[in-house]
Structure 1
């Protein structure tokens, strides 16, 4: 029986510092890999500045077109942290202060607590606070949209909570073949595999200045037997001495 189509996701990455190049984006690769492990396909990524109207417009569009939306950045206490306000605007609700989160913040900072810290307890009205026994600091979710932090260490920390709520699908399977052949030579071999295995996603990625290989070929899908069959069909067409390795 054929597998049902995978659930889909989009990511909205927020921050002037990312678009100016002052800070390197590190969360997308973590999110994409985590989602593939639970069978969710990341279909679209958008990066925007710290602009409330722009963020709100993208949240409306992306959340309506995908099963899940994950934002990254803009949930801190400073003037450029406007994701909460934008999410509330996108869903037509007010921004409120959650008393439980505020109490947690007060308890954490104690005598160092300031009015600025209080902003970290803001959230869209009606949002859910997602936690786990291991990760007590909540992640805000409003409908199908998760408002994730931009700080990479904190983003990674919250991934298990996210996966425990959105997972349950058939994980993607991925395998790779490394050759010393260039893409121009490989193209007709790949074309045959692509035609024979339309349900397997085949990728080709050249590498420069690496003595061990010239091109990495990947085979991805949710049915392991089909993925491995596509890989093996490709390997069978390679000349003697190839591939260099298979993973």
Structure 2
């Protein structure tokens, strides 16, 4: 499968639309073929609210790696209850997790970037591919100011690895804009955010950041890398 020929036209249509309007457009253009991946972060909670408030035909799903914070799983439940929707949860394959732990140990991801990426692949990337299969558009909560790598991304782009259109409706939103929207709409969010956990992933791989640190500094804090797990690799 190759990049859709109408991607530039879609980009032009979305350029003048708000995130709310853009989500409605892609849902209308690709009925039943749009999915949104939520990690229950603040950006993702905003998008969940935008989808739910318009009752859009966009399947919301999440990846449970088996190593998430209890607060994250509790938020998933609260979100389903508030918006009267079901978030489809994908899990890593049991055999793959068992083989991973046998090879590198239960916390072997601390020992090397290679080990950590192997863990991310088994627990996140492989389940994501199952979730995206057969769909046309993948909605994400990426924002450009989250990291240098993400600042280079576009609002709408072709994801070659997953053979799908990726739509980032909040790409140009600022952190303050996002927080204001969450407060205005009374959107539920992870209480760990109030403790300095800005970007929240698996519990063993996430720490609170210090004042002045990059938002992604708390992810895989023991290594010097681009702070990505492979879900949004360029």
Structure 3
């Protein structure tokens, strides 16, 4: 674990921009923490949600949608991370019995077999900039103090690098707007450009219509547009 974490720390330090930083993390996080599901959430400078990415979950959009409706307001692990700016797992804040009986577990995590969860904060100047998320299924061991220690180190490196990247002036050869979109969002954008409705896009990509709607909202915020036509024009460089 020490060597693999050291390599991850080096990859974080060498990331040239936020996109490269996300790529390094999403490719390697699950392996380092022996997690079946993992995710990365980044906030923009106004502390609004700017990016959510997940891997390992068969229907990540549906999970994010369900969690947004329920989890953010009642998640004790998230609350601990926000209040303490420190990593936490479910056993740190609740007993196993209380965790299994909680509304969040029963109506969200259990549905996707996220039996054991762990979160860590990305912080700069006392302000939350995002976080990382890990989950293990019910046949895997729970996260322990060693995982928390490793995650603490990861969050320190990640927080420092992200703060440095955001303090740098914008590059003159700015990336194309599409580079800030996730692969799934780019798929949705391509179908929007073809004139498909939300329902048709959902059917094409095997996701719910509401997942398409929520994805479009995130895309509008990222690209600073308010309509589908503007979205298409922005991505086509019009």
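Where a number appears in this text, it was derived from the coordinates with a stated rule and is not lab data. Quick caveat: nothing in here was measured; it's all calculated off a predicted structure. Cβ atoms are built from the backbone, for glycine too; each structure is taken alone.
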**Study point:** Value 25, 16, 14, calculated as semi-axes √(5λ) of the Cα gyration tensor in Å, for residues 132-211 alone, assigned to which of 1, 2, 3
**Key:** 2
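Quick check on the output: 17.3, 51 is Rg and Dmax of the Cα atoms in Å, derived from one of 1, 2, 3. Which one produced it?
2
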Review point. From which structure (1, 2, 3) was mean count of other Cβ atoms within 10 Å over residues 84-91 calculated, if the value obtained is 20.0?
Key: 3
